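Throughout, read-outs are computed from the coordinates displayed, never taken from laboratory work. Only a predicted model underlies this, so the values are computations on that prediction, with no experimental measurement involved. Cβ atoms are built from the backbone, for glycine too; each structure is taken alone.
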Structure P
């Protein structure tokens, strides 16, 4: 199965308090739920889903609240909201799941693993925001202004290429066009702007409660972190996790270096679901 086939998968919806969460699912075997980051789509895992399905897993990729094909009618758009949606999706699909979260999705995965350890077989944290990183207050203020309405959509689309240092995926412009189309619909820019206010302290304060085996995948050139290797090491120490640094990749290594990341995910998922 090749990457474009991800877009051929039908979109399903899961009813949640306040709205519906969209997801695509394929494959048979132990369950893996993929959680994208802020401003992204389920298709940020477009290279991951087919590879995991081919390796013998049932794989679901969800859209965050107010993103992609999910609804914009919710009251909350943060780590806890996304984590609760991931747990609900895993229950709906009938299995204990490995949660693979990218960026904000990693904070959601940590929240979920602490909330219901019995439902989570393992965590894969990719370019993970599991705490509020130290930032220059002035730069933080500029980012919040950039991502405020009414110009949040245009600012995000202009900012997105910087998160892919070096070579971008061959379908990057197509992927960015899909994000643009989703954010153009009524209510979606507002929901995105609300998501930019996420406080990752709710994930950090739960780190010590996580018991699931964990893998950290970090791009060596991830511009969202002043020192990506140091951030990966800090997370690994808190969670007793293994680290894989993806040389030359940015904030979305699963799209920028899919073969390397897929190898890590498949090996890890096989290990933590061996008794499933």
Structure Q
């Protein structure tokens, strides 16, 4: 049986995990939330790389066939080091700038990211490569991912932050909003509700990442063992409060698995 390891600093990568599980029904999966060190955006780059390598080696010990870094910040900072050190393929996440600018041909695009991703060379390179005639605005929030990680306790603050962001998107007269952090699709309905009077496409990368994982598995392995039920494991090294928040979001995306604590 094939096995896929998916990691993020918090609950955001669950959107990627769910998309992969919906597409690849024949693989066991592990989701690991590095909540003890969340948010990655507040860590120095060398610490992020250290954590990625620790989790990557753990996935190798668990006999994963591929590792998915379901975090834009971690992808920007550390995926190169991971690919150099690990013996399994590593899939990262990039902001869905190409689908927004080229696929939708949106005249104005807003990209919402964490500060690390917003200021990264990679995001600016993607915009330069794919914007064409589109006018692209980068927005960042230093608190939104953390608020999502602390739901439902943070619901009021979360609503206020989303409203503030949506006001900026409307001011920019954007016709497409790129959610450039894997946390943000968890609250897609918040954005849809705030932006509903406007003609707005919301773009996020989960289906594209799932397709890439499937392509890699088809190159390296054959989908054996489809006759048995797959095993989905949800793990975290966070506090009891963090694990409660993860349970909230698992229920939100209609997954019945219960998270367990792992000291990594």
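Among the shown structures P, Q, from which was the value 3.1 of distance in nm of label points 7 Å out along Cα→Cβ at positions 68 and 164 calculated? The correct label is Q.
Computed over structures P, Q, relative contact order in percent (Cα under 8 Å, 6 or more apart) reaches its largest value in Q. Source structure of the calculated read-out (semi-axes √(5λ) of the Cα gyration tensor in Å, 24, 21, 19) within P, Q: P. A value of 1.1 for distance in nm of label points 7 Å out along Cα→Cβ at positions 12 and 204, calculated from one of P, Q, originates in structure Q.
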